[in-house]
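None of the figures in this text is laboratory data; all of them are computed from the coordinates on show. Predicted, not measured: the structure shown is a model, and the values here were computed from it.
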Structure 1
Amino acid sequence: MRAKKLKRNRRILDACAETFGLADPLPVLIDSSFARMALRHKVNMSDQLHRLLDGRNLALCTTRCVIKECQLLGQ
C-alpha cells in the first residue's frame, strides 16, 4: 500500500513541477492551524513532509499575517 501511495505522490509532483515550473526546493506554505496541530501532536513537519513528498527538498514558508495570527492567539 505504501509503495502505491509513494508512486502516486511522485506522479502528481512530477506533473505539477512540469506544469507550474516548480523546482527544488519546493515551497510549502504553512498556516497557523496546521502549525498548531503539528505542535499539539508533536509532529516534526519537515520530516513528515519530506517523507510524503518523496524525499524532495522543501522550503517551509509562512506569511506575516500567519505569524501575527499565531501571536494574537498566544502561541
Structure 2
Amino acid sequence: MNFLNACACIKTCKIKRTLTYDHTTMLTFTIVYPKICLRNNAPVQASINAQIQKQVHAFWQYTSGELYQQAIAY
C-alpha cells in the first residue's frame, strides 16, 4: 500500500456502564477503545473502525449477557 501524504490520528473513546438488579449494582465496567482517522484512506479507516466496533459490541454483549447473569446468580 502507498501511504504517501497520509495522516493518521487516534481518538480514544470510552463507554461506561453500570448494570443493576433490584436497585443493586451488580456489575460496572468501562470499555476504552480507539477510533482511527486516516486523512487519505477512507475505505481503510472504515474497515479498521468496523473491526473495532465488532469487538466492542461482542464484549458488550458478553458483559451485559453472560457476566450479568452470573453476577445475579452468585
Structure 3
Amino acid sequence: LIVEDFEEHKKLMEPFHRRYLATRKALEIWLKKVRKLDIDVIAPQHGSIFLKENAKKFLDWLDSLDKVGADLMG
C-alpha cells in the first residue's frame, strides 16, 4: 500500500507514533541523521510506503510531534 494522500493518512499514524516513539529528544537525534540522507522512499516494517514528496512530508510530520513516548508521562 502506497500513501497517496498524506493529509488523510497522517490521522491514522498519529496515535501509534505518539505512543511508540521513545522521547522527543530521541526523535530529534534520529531526524537530524536521517535528513542528511537523500531519501526517495520510506518503507516501514509495518504500515504504508511513502514515496518522494510524501517521504519528506512524513519526516516533517514527525518533526511536528511535540510530545511522544515518555514525554507524555510528565
Using relative contact order in percent (Cα under 8 Å, 6 or more apart) for the comparison, can you identify which of 1, 2, 3 gives the largest number?
3
Answer label among 1, 2, 3 for the case where P(r) over Cα pairs in 5 Å bins from 0, in percent, calculated from the coordinates, equals 3, 14, 20, 21, 18, 13, 7, 4, 0
1
Quick one: helix-only ellipticity at 222 nm (-39500 (n - 2.57) for each DSSP H run of 4 or more, over all residues; to 500) came out at -16500 when computed from one of 1, 2, 3, so which one is it?
3
